[in-house]
1. Please state which of the structures 1, 2 yields 26 when relative contact order in percent (Cα under 8 Å, 6 or more apart) is computed from it.
2. Supply the structure label, taken from 1, 2, corresponding to helix-only ellipticity at 222 nm (-39500 (n - 2.57) for each DSSP H run of 4 or more, over all residues; to 500) with the calculated value -14500.
3. When FRET efficiency 1/(1 + (r/R0)^6) of positions 26 and 82 (r between Cβ atoms, R0 = 35 Å, to 0.05) is compared over structures 1, 2, which one is greatest?
4. With Kirkwood radius over Cα pairs in Å, for residues 106-297 alone derived from the coordinates and found to be 18.9, which of 1, 2 does the value describe?
Structure 1
Amino acid sequence: MSGVSIIGVGMHPFGRFPGKQAMDMGAEAIRLALKDAGVGWEQVQRAYAGSLVVSNPDAVVGKLGLTGIPVFGVFNGCATAHIAVSLAAEAIEHGKADIALAVGFDKHPRGAFSGEPAVLGLPEWYGETGMFLTTHFFGMKINRYMAMHGITPGTLAKVAAKNFRNGALNELAWRREPMSEEAILAAPYLNYPLTKFMYCAPDEGAAAVVLCRRDLASRYSDSPVHLAAAELRTRRSGAFEVSSPSLPAASVPSPTVYASAAAYEKAGIGPEDVHVAQLQDTDAGSEVIHLAENGFCADGDQEKLIADGHTEIGGRLPVNTDGGLMANGEPIGASGLRQIHEIVLQLRGRAGARQVPGPHSVGYTHLYGSPGTGAVTILTT
């Protein structure tokens, strides 16, 4: 994707907005992204809109202006935003557009994501036996991982506390109250070893990104961010991959492992070159596991890495500087675009109180879409 740049980002706050439609949030995010890019809606030549709850997200054009451009609706679980961005970038690279847009928006009810089999392409018995309820799903996954690699519950609490601290610095986040590690550990378990404050929750929000040909980026932005790689891989060994405690872990790598390797190769860099990262933190355990799956450490090294503060805003590899899913919640269609919004702000040096100390020129985003999709984007200045 060396020929594509991001020139504008916009985000509607995440949280709860009674009486406000998801599509209205999406339109607001688009307007903010267009303003940031310094372009008008009439200059956008192609767009990709992602949502779980809105079956026709392309209808957002009714809120912006009927210019007649191709607008495509996309959905791929928690990796939906990656699809929107990568397809917009491919359209530019293939000469279909000079300026394209990706947007995601959703409005979910309270409660855990149910993992409806019909939505995720699984047989009915997964849901009927309770195996794919999200709290159960992630609780089993991290419990086994902790036993195999010596991770303690205190590390899970450190991850959650960090993300809530970072969210407190983010004016667009949903949960903006810091929590102590002790309070997080003392909270009721949802599924052992994860307490109620170690999970994200579904909510509402929207985010958008404007992309253009790299050779045109300087016309619109004094601080374009370049799309160095956008790679997605699906599972190879069954519905649950390493998410099931019945599978031999060493023989069933997560699709994230393949997606990250492909992204590093495409961008011509390694994990050691990344300055700031956004990792899928559906729960505190997921962030721990994804540190290793994305190549930032070996399995089991997370315990010391996190204890030594390396994933904090001032650390060697700041992770989820905007609070991640734990502080922002997850409106599925918008979640990955929120990640890109944060990385663009960080690489521009405009993240305010949560700004990572410089110099930094490489940002990384990762999504995991159940039941087995890994997606990675690498951004550079």
Structure 2
Amino acid sequence: MKKIAVLGSTGSIGTQAVDVIDAHPDLFSLTAVAANTNWHTAACQIKKYKPAFACMIDKTASEHLRSEVGDICTIFQGQEGLLHLIEETDADMVLTSLVGAAGIAPTLSAIQRGIDIALANKETLVAAGELVMEEAARRGVRILPVDSEHGAIFQCLHGRKSEEVEKLLITASGGPHFRLPAEDFPHITVEQCLNHPTWNMGGKITIDSATMFNKGLEVIEAHWLFNMPFNRIEVVVQPQSIIHSMIQFIDGSVIGQFGMPDMRLPIQYAFTYPDRFPVRNAKKINWNTLAHLDFYAPDNEKFPAIPLAYEAGMIGGTMPCVLNGANEVAVYAFLHKKISFTRIFEIVRAVMEKHTVCHDITLDSISSADSWSRRCAVSLI
């Protein structure tokens, strides 16, 4: 039985991961959970699965959780508490699905303990890809992608020689505004952004899909996960979200991973790799009703997030971390209706232009760049 710790257990990915664990009690056990503020859901998970450890980042939420289930498991609090949880857990695998830069330090800590990672936190590799991948290689730790796009590429690359691969094709749904005229972009509302056409995700990730910053972050993540140069990674809009990503070989042939939009599939495959098992209540593609699959190039004028991400990735050093930090601040400002939709792009670009890049990548330099980018972004709101 594989013991799994879920960081971000109350979010969209985390709750689906718990559902996967629940569906296969003979394969998995939930040994630790961590979340930010949603202590109600965390308490329900603890009562049902009785993990040994839990952590709430928010202090008030931690106090509520301790009073509710403190007799069932050990409860830590704050970012330091996450590290204590990693130090104490007996997990065989840590699923990191915390939103934003909060996932970097505990992921790195788990790697240093030799624990395999199921990675659902883009920011870990965007901000600290060089550091994380070097440490994983040093410790012999497997990093198994949970994002549907990277999970798809991982499956397509299985058993392939790297020299046979010409490029990676990362698919995108295009989000809710792909066909919206550019002149309407300044008037896009939060409510319109949260109405995603195919995926059910949390607020921050859904806004990233609407701006297509999620795709830019995924390009940087793919660069580190698959050791692929940026000029061999391409974004393709596939609105039906049936093809989750593809690889193109040097002979021109293309292999893709198809499936219905259901995050439990890549989550479970990361848990069970290299084996496959049924996914509870999973929908299968009905080939008789799948009328067409559409493909488009992304509109970089309407969605400058993608070229900004390529620019940050190719500059390297602390620039991807700065892009990520500025985007997080801008997204939450938009969610709280403090700025317009297009202002997200403007703030990220402005922060990148102000940044002096550091190429000596350590946890301290990343933390410093992240803090600087957030302060700078706040000053522009």
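1. Answer by label: 1.
2. 2
3. Structure 1 comes out on top.
4. Only one of 1, 2 returns 18.9 for Kirkwood radius over Cα pairs in Å, for residues 106-297 alone, namely 1.
Readers should treat all values here as calculations from the given coordinates under stated rules, not as data from a laboratory. These numbers come from a predicted model, not from an experiment. Cβ atoms are built from the backbone, for glycine too; each structure is taken alone.
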